[in-house]
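Listed below are the structures to be examined.
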Structure I
Amino acid sequence: MNALRIGLEWFLNPDHAPFLIAEEKGWFKDAGLALELIEPKEHLDAMDAIESGKMDIAITEPIHLSLDAAKGKSIVGFARFLHTNGGVMYLKNKGISRPRDMAGKRLQYPGAPGLGGLAIARSMIEADGGEKNAPLTPVNNGFYHTNALAEDKADMATLIFYNFEIIEARHRGLEAEFFALKDWGIPDFCQLILVTSPKILEQRETDLKQTLKILRRSIDFIRQFPEESKRIYDKRANVASDDATLNAIYDATTACFTYDFALAKEHWDALNEWLHRTGQIDVAPDASRLWTNRLAV
């Protein structure tokens, strides 16, 4: 039995339902794999854990893979399994109806006052005919985006996913809307991908191919047996079956799982160009080195 240690991008949530269901069904065990899901202490430290040998695979978002590759980290992505919508969430009562209305407002995002969140909002403002370097006030309420808006700490929040934060905000009675990345001049990185090291990719290609085969089987199961899938998820994630908000998040998330695990070179070129143009990276990484589709087909 080969150990397969997968680092999660966040706390255990519906994003990880295919892995929980496959483990419960014994599909990893049947393939000779002993699955271990690891919740990182910090949101983005899974890639460091791969480099140090503490994890084999990590779940992350395309933007983080590009940022890490630009820093010279030895990391490669090989499959995406979830594609949602997202960008900047805002409340209707804050005088915002289009992106250029965000100028002068308070922007919540993890890592504030770093450049990432500002680059997203300013790119949208500019795409809407506003000022290129529009004034914004960064707010750092960690990953508690909805709390920041509900508690009037910020007027809008970015690095949000529709299937989580928008659903959560609306269930809390907030009039939340959002501007999607892809609609306002920013490459669509609202996806979840699997990454590893080049060394692990070469040495454990058979195990990784088996993992993707199991992942597709699990997504099939979620589509074909939704009630049983939900019962398994609730049990494994310790979720109350009558929690309306979490049920709505689960339903929205499972609709986002995709069978198309590949990502085109053009996707990476566009993302890396935007990161470079907005000053988030000095040199755009080579797309052929940071991503491979050879396991995804």
Structure II
Amino acid sequence: MVKSRFVFEHLPPEVTLYEVGPRDGLQNESRMVPTEDKVRLIDALSETGLRAIEITSFVNPKWIPQLADGGQVSRQILRKPGVTYSALVPNRQGLDAAIAAGMREVAVFMSASETHNKKNVNKTIGQTLAAFRDTVPPALAAGLRVRAYVSTVYGCPYEGAVDPAKALELCRALKALGCYQVSLGDTIGVANPRQTRDVLGRVLAEIPAPEVAVHFHDTRGTALANILVAVEMGITTVDAALGGLGGCPYAPGASGNVSTEDVVYMLEGMGVRTGIDLDRLVDCARLASTLVGHEVPSKYYRAAIGARSRVTGG
């Protein structure tokens, strides 16, 4: 008998789920969700036990019209003690708007592939890092924490394979700027567990695990497997979106993020604490489904709703 290398003896006692549904989930929806409904959804998420919620983006409405009300959302939500609320900012103008709206944490974003980066922010990778010098230091000086996203780490919709060394190179640069954590994204959902282990092995050899997060899309059904590898390697922050909502407007064919409910169910079942109430999370996913006007792809959500229906006979 061949003994598996993955015996899961080194799982961390707890993992933080970084909920990105209100931003990354809604930005790719065709239906415009009213401000009051976004606020209602975020307030409901705040009651689930989540410790971090990305609520909006301060990007030019021309590019992401679904999130044009970022300032209103930021001012109207009920901020629960112990929960971190963050927003995406593309530049200094976005940062100033986020500060004016009362944000205490922001995130910057870029891609590991040149073509996707140009499609996404109309800059080269080098130009993007240079622009971050006008955003990250002022944010830190204003007392904000700054997180960073690196997209297309495992593959690009335009270039195909991406050199795994690029993730480490960009992590170094973003950490040097002062970002407290870098989230490595599989934007088009092409990663497999072996790739995940390769990329994270390179990054974690230089950067402590708490300063690295993972962000997997479930386009090809491998997100949970990749997350399990990442957590087994020591990663303790996992990005996810309630219901599995989301996708990238500049990555054709990319389906939603991994479902928060699916990740919580898997981790809690393996003895890894998340602090999240799954029943309340399912209620949030049901609300999100109503707001966007279609069923959400989360497998746990569908199973839970089905079980509730059998119990109530409805």
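Read-outs: derived from the displayed coordinates by stated rules, not from any lab. Worth saying up front: this structure is predicted, and the values here are computed from it rather than measured. Cβ atoms are built from the backbone, for glycine too; each structure is taken alone.
Here is how the numbers come out for the structure above:
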quantity: Source structure (of I, II) for distance in nm of label points 7 Å out along Cα→Cβ at positions 112 and 200, computed value 1.3; calculated: II
quantity: Structure responsible for 0.45, with FRET efficiency 1/(1 + (r/R0)^6) of positions 136 and 272 (r between Cβ atoms, R0 = 30 Å, to 0.05) calculated and labels I, II on offer; calculated: II
quantity: Structure with the greatest value (metric FRET efficiency 1/(1 + (r/R0)^6) of positions 24 and 120 (r between Cβ atoms, R0 = 25 Å, to 0.05), set I, II); calculated: II
quantity: Origin of the value 18.4, 62, where Rg and Dmax of the Cα atoms in Å was derived from one of I, II; calculated: II
quantity: Structure responsible for 11.3, 32, with Rg and Dmax of the Cα atoms in Å, for residues 224-263 alone calculated and labels I, II on offer; calculated: II
quantity: Label whose coordinates, when relative contact order in percent (Cα under 8 Å, 6 or more apart) is calculated, return 20 (choices I, II); calculated: II
quantity: Among I, II, which structure scores highest (criterion: distance in nm of label points 7 Å out along Cα→Cβ at positions 40 and 64); calculated: II
quantity: Of the structures I, II, the one that 2.4 was derived from, the read-out being distance in nm of label points 7 Å out along Cα→Cβ at positions 152 and 184; calculated: I
